[in-house]
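Dropping the structures in below, format is structure tokens.
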Structure I
């Protein structure tokens with residue numbers, strides 16, 4: 001009788017441990033992948049801070065992967081920002097790699113106000 005109680009108690013603890021570990025991994029994964037793009041956007045914005053006031057900015061929350069001609073897979077996050085300097089407004093789009101390297105930068109518009 002005592003052995004069956006120990007087995008059922010062990011099974012409950014084992015199931016609780018597995019469920020707790022699974023939930024912990026899920027929460028870590030969600031938090032980790034949401035903080036990477038926000039840190040990358042903050043770094044890009046810091047690089048543009050001397051060009052004027054940043055009005056708007058955005059970054060994709062999930063990376064894009066492309067294959068370069070040398071058969072290398074490049075993973076990057078795309079985004080954009082708008083900068084106001086005196087009476088002009090500039091819009092840029094960018095692609096930044098997860099390590100923080102600015103991969104592409106392209107000016108979209110220059111609008112005079």
Structure II
């Protein structure tokens with residue numbers, strides 16, 4: 001039985017507890033890009049002493065990521081995107097990561 005356009009499909013436990021949170025982590029890293037870059041740069045410059053020298057950058061990164069992880073609207077946004085990708089995969093059989101349109105080479 002397929003869900004109508006107005007109802008959401010029933011999601012399995014692994015989808016709500018693993019796959020959607022994974023999508024949230026990836027998107028949160030993109031949204032916290034400045035913090036990720038600052039922490040990465042600090043780690044490169046500090047080497048072995050990064051644990052001590054990069055506390056401020058690490059704290060800012062954790063704060064940014066946690067803000068997104070705890071945001072119910074962000075979870076809902078990711079859930080809706082996951083559902084769209086799932087329905088598209090069921091329709092086409094092509095995973096989202098392979099669905100990127102390529103321009104014809106004869107242009």
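Just so you know, all these numbers are worked out from the coordinates, no wet-lab data involved. These figures come from a predicted structure and were not determined experimentally. Cβ atoms are built from the backbone, for glycine too; each structure is taken alone.
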The value 17.6 for Kirkwood radius over Cα pairs in Å, derived from one of I, II, belongs to structure I
For which of the structures I, II does the calculation of helix-only ellipticity at 222 nm (-39500 (n - 2.57) for each DSSP H run of 4 or more, over all residues; to 500) return -15500? I
Thinking only about relative contact order in percent (Cα under 8 Å, 6 or more apart), which of I, II has the largest value? II
Structure (I, II) behind the derived value 2.5 of distance in nm of label points 7 Å out along Cα→Cβ at positions 49 and 97: I
State the single structure among I, II that was used to calculate distance in nm of label points 7 Å out along Cα→Cβ at positions 25 and 65, giving 1.9. I
I have 0.85 for FRET efficiency 1/(1 + (r/R0)^6) of positions 17 and 73 (r between Cβ atoms, R0 = 25 Å, to 0.05), calculated from one of the structures I, II. Which structure is it? II
